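Alright, structures below, take your time with them.
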Structure I
Amino acid sequence: MSETNGTTEYQAIADGLNALALGRIASATSVEVLSTRGDKLLQVVEEADDSKVVTRSFTRHAIAQSEWYGLNFKQAWQNMHDVFTGDGVGVVRSSLLTSSGEYPYIAVSEYVTEDMSLRDASTELKVKLARHMGGWLKPTAEQRPALEMLNEHMFTVVEDEDGSQTALLLDVDPHTLHQTTGRSAGARDMLNAHYIDTLGNLFWRKWCKEDEREEVLRALVATVGDAVLDDLSTASSKTFTAFSKIHFMSQGFGPEEFMGVLA
């Protein structure tokens, strides 16, 4: 079989599976509309066998918003899975379907019911997550999520039979970008500072309980320090200021205690 024929046959199979999945979704019953914001229709649907899935239907405008970061939608979708896969971190099981209708892309995700908030998860999982997310700033990292993906409710936590926990990304709107290569030094500095500030505040204010903040923030500090400190040309950089903030947090000082000093 020639390479061209093999590629054609593979595409035909993929197109057939896509059409089959679209047919199942089209015949399913909507049981709950979760959101219509951001030019997306997010809903829970029930199939003929009573199983439920979550569908995210993206309008062309929503797709354009994702592609604003320079990647086409499918690339951003794949990058999202690459970025959020690691030790203790994953993406809710999802498939991306293509359509010729009002919604060119429809993401179909597992309907997760037995879960817990990240705040109620183990300290061990939060340490893993801090290390993973801090690693996005490493110069060797090829991509990272856009800042708009980082929010309090982005993860849910599921537990395996052996008790091990995983933070699952539930919000599978693929806003990802290539690493800061090609940006000016000032742009890289500002972007890294925003990441560090955002992560520090999420762990301190939203995801950690009071008695685990220092341990988790120490893990974030260690990873972020390895990623950015060697690249700093001056202690006056925004990145260094942001790093200093999370270092203070790792010593038990809340953001309000050093706001005036490091603003």
Structure II
Amino acid sequence: MNKEEIKHITDTHYKKIKKHIKQVTKDFDVEAIHQFRVEYKKLRAFLRMMSQQKGNAGEIKISKKLKKGYNISGVIRDLQLQQQRILEVTKEESQKPRAYITLLQKESDRLKKELSEIFLEKPVNECKKKTDVLVPEKFPLNSFRNFILQKWAAIYEIIISGNFNDDNIHAIRKNLKDLFYNLKIYEGIEHDIISLSIWKGKDENYIIQLLDELGKFQDKCVSIALLKSSWINSLNTSNREQLRRIKVAWIKDKLITKKLLIEKLKTDIIPQQVEP
């Protein structure tokens, strides 16, 4: 890739991000927020890859304001999905934890206002101006191969260490996502050749399924985190008891999911990829 091709890719991402921001600010729809965040991740993954290029002056980072908007939008979506999950898990019960649902809504409304103010400041234009001058003059295929090696090295390090805390499992997912998004840039024969190399003997469907499983695990972690004691303890007795029961069940489910995921990562990834 030359600089013109690189700029075309970043310009396309920025254009799509602007489009999604318009959709988000209309009614803060869950799916609109999701689409904005996916496009942001694609841009972030691409800029991370460009940062690997030799001679490039440091890491190409997304501006703080756009990053803040991304982070806040994620919390809003988490709060929205939590309301849905709570209603789903209590659908057979006569009593609903209404006080908790109201608490989630109030927090969501507060953050929506903050996010709207950030988006009014046009953070995409600011970010584009910042990153345009930092992208490298070229990005050869060999640099992409080096990027692949670095990402897999980070994944292997976690798996071999045996330290499968929640943050490390999330880090594995982020590294795989960076590879997945950037592979989409290459097409035709080039894509097929790289795909065989990048997924280490696994087909793309396997990786998509693994990413989905890792994503669902992350959702479970978020769901439990949002049942934090400081919130639950502020509610009435019936809400507290109901939510504590839900939390216990979710923690059990999370531990089962985590055990299966760890086994999959250890048996499916490491034996074929790491030489003794």
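Just so you know, all these numbers are worked out from the coordinates, no wet-lab data involved. Given the structure is predicted, the values throughout are model-derived calculations rather than measurements. Cβ atoms are built from the backbone, for glycine too; each structure is taken alone.
Once distance in nm of label points 7 Å out along Cα→Cβ at positions 213 and 229 is computed for every structure in I, II, the highest value turns out to be that of II.
For volume of the Cα convex hull per residue in Å³, for residues 53-164 alone, the calculated result is 172, so let me know which of I, II that is. Source structure for this number: II.
Comparing distance in nm of label points 7 Å out along Cα→Cβ at positions 93 and 117 across I, II, which structure shows the greatest value? Don't skip to the answer; put the middle values down first.
Values: I: 2.7; II: 3.6.
If we compare distance in nm of label points 7 Å out along Cα→Cβ at positions 93 and 117 over I, II, the biggest value is for II.
Can you say which of I, II returns -26000 when helix-only ellipticity at 222 nm (-39500 (n - 2.57) for each DSSP H run of 4 or more, over all residues; to 500) is computed?
On the way: I: -13500; II: -26000.
Here the read-out was taken from II.
When relative contact order in percent (Cα under 8 Å, 6 or more apart) is computed across structures I, II, the figure 16 traces back to I.
Structures I, II were compared on mean count of other Cβ atoms within 10 Å over residues 45-52, and the highest value belongs to II.
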